[in-house]
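Several structures are given next for inspection.
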Structure P
Amino acid sequence: MNEGLTLNDELRAKWKKVVDFFEDNFQKKPDLNAMLFIIGIRELGELPDKKFSKDEKTYLMHMANCKLFSYSGYYNLGGYDDKGWPVWQNIKPLPALTLFEQENLLRQHIVEYFEREEIIDF
């Protein structure tokens, strides 16, 4: 397994702060999908007057994944569609990772997102 895709003690402590943030603000322990959904809404920058459709919810999570994987150079923001939603371009293939490695890479990038966006002071 790639050592860069494991959680060291520092990253584990930061991850706990992210989970605590979600629990404090949403009153339940989040899973990765819930975190991606919230990040996607944040990246959209607005809440619509109506509820999101199933396709929109899926796309919000996709947008969050793209934003997070842009930190590793896999995606680049290509612009916005006619509804004002971000459109991401895949600029290099994602690595072949085990599910465990994928989840750890997502956790690392979620922590990085909360640092870069100055949402949590680590």
Structure Q
Amino acid sequence: MYAIVETSGRQIQLEAGRFVDIDLIASEPGDSYVFDRVLMIVDGGESQIGKPFLEGAKVTGKVLSHGRASKIIVYKQRPKKGTRKKQGHRQGYTRVLISSIAINDKVLAEAKGERN
């Protein structure tokens, strides 16, 4: 079972018990994070598709850590002008462990060992 959610302008496939790296969010490690913009939930042969989002569906997770991706080099040069510009960039991210997938307060999938 998996869910497709929209966050930070991107669509991400999430499964319970796995972690995902998303754009940096303002929360502390250990905090709970809820993805409420769920586009689709797939359970084997059955799937539920929202128009554009599923009502009452949410994916909850736990913030594990914050980090920065590896450096990329941005190099610009104008030919025959002697103009050069070299920049580096490291994108910040937040690692989230997916705890459960639920719709209308009914838990469809839950990570192992996460039962309350």
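Read-outs: derived from the displayed coordinates by stated rules, not from any lab. The model shown is predicted, which means the values in this text are computed figures rather than measured ones. Cβ atoms are built from the backbone, for glycine too; each structure is taken alone.
Which one of P, Q has P(r) over Cα pairs in 5 Å bins from 0, in percent, as calculated from the coordinates, equal to 2, 10, 19, 18, 15, 10, 7, 6, 5, 4, 3, 2, 1, 0?
Source structure: Q.
Identify the structure, out of P, Q, from whose coordinates helix-only ellipticity at 222 nm (-39500 (n - 2.57) for each DSSP H run of 4 or more, over all residues; to 500) was calculated to give 0. Walk me through the numbers on the way to the answer.
Details: P: -18000; Q: 0.
Traced to structure Q.
Out of P, Q, which has the highest value for FRET efficiency 1/(1 + (r/R0)^6) of positions 89 and 105 (r between Cβ atoms, R0 = 41 Å, to 0.05)? List each step's numbers first, then the result.
Working: P: 1.00; Q: 0.50.
Biggest value here belongs to P.
A value of 2.12 was derived for Cα Rg over 2.2 N^0.38 Å, for residues 41-96 alone; which structure in P, Q was it taken from?
Attributed to the structure labelled Q.
Thinking only about distance in nm of label points 7 Å out along Cα→Cβ at positions 57 and 81, which of P, Q has the largest value?
Once distance in nm of label points 7 Å out along Cα→Cβ at positions 57 and 81 is tallied for P, Q, the winner is Q.
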